[in-house]
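Colleague: Several structures are given next for inspection.
What follows draws every value from the coordinates through simple rules; no lab data is involved. The structure presented is a predicted model; accordingly, all values stated were derived computationally and were not measured. Cβ atoms are built from the backbone, for glycine too; each structure is taken alone.
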Structure 1
Amino acid sequence: AGISGESSRDELFEEAAKIVVRHQQGSVSLLQRRLKVGYSRAARLIDELEAAGIVGPFDGSKAREVLVETEAELEAILRSLE
């Protein structure tokens, strides 16, 4: 029995996705502030967003590139992940 992707994802995943798309900034510190979570959870969320194709890969100390431009585009991606 395979585990669905949904259950292994952080419960804040969708909210985090909306925040990075709205702000067009894929940074751990943004998620820490907006979601009031610690560094490790925010970093894990960024990794999940990368795996879903919402933000680009790690690039040193710069914020990650946000690959999704609109919330409508994001909604389509989130639906496809369900």
Structure 2
Amino acid sequence: YKSLIMAETLIAEGEYDPARILRSIREFIEKNTSGEIDYIEILSYPDLKQLSCLEEKIIIAMAVKFKKARLIDNAIISVKKES
């Protein structure tokens, strides 16, 4: 959950490159948890297509494995670019 909030903050501050956001999420999880990342994706919402630059609505979806659980979380975020 905290990594999704961090990603939302990055986007609000003007980061629109999915690769950079994914890298930040991955680094946050690796540094702050003992979990093993299963997947992290940033897709357009609601059509779930890969993006080269964030626009309109997106979904960040992830799954992280721990010893006794696999946690799945996602966030739908409205991207508001300043002109």
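Colleague: When relative contact order in percent (Cα under 8 Å, 6 or more apart) is calculated for each of the structures 1, 2, which structure yields the highest value? It would help to have the intermediate numbers written out before the result.
Modeller: Working: 1: 34; 2: 27.
Max of relative contact order in percent (Cα under 8 Å, 6 or more apart): 1.
Colleague: Using semi-axes √(5λ) of the Cα gyration tensor in Å as the calculated read-out, with 19, 15, 12 as its value, let me know the right label among 1, 2. Before the final figure, lay out the partial values.
Modeller: Details: 1: 19, 15, 12; 2: 23, 13, 10.
Answer by label: 1.
Colleague: Here is a follow-up. With mean count of other Cβ atoms within 10 Å over residues 12-19 as the yardstick, tell me which of 1, 2 scores highest. Intermediate values should be presented prior to the final figure.
Modeller: Working: 1: 19.0; 2: 12.1.
Ranking 1, 2 on mean count of other Cβ atoms within 10 Å over residues 12-19, first place is 1.
Colleague: A follow-up question, please. Starting from the value -16500: which structure in 1, 2 was helix-only ellipticity at 222 nm (-39500 (n - 2.57) for each DSSP H run of 4 or more, over all residues; to 500) calculated from?
Modeller: On the way: 1: -16500; 2: -10000.
That value comes from structure 1.
Colleague: Same structure, new question: For which of 1, 2 does mean count of other Cβ atoms within 10 Å over residues 20-27, calculated from the coordinates, equal 18.6? Let's see the in-between values first.
Modeller: Numbers: 1: 18.6; 2: 15.2.
Computing mean count of other Cβ atoms within 10 Å over residues 20-27 on every structure in 1, 2 gives 18.6 only for 1.
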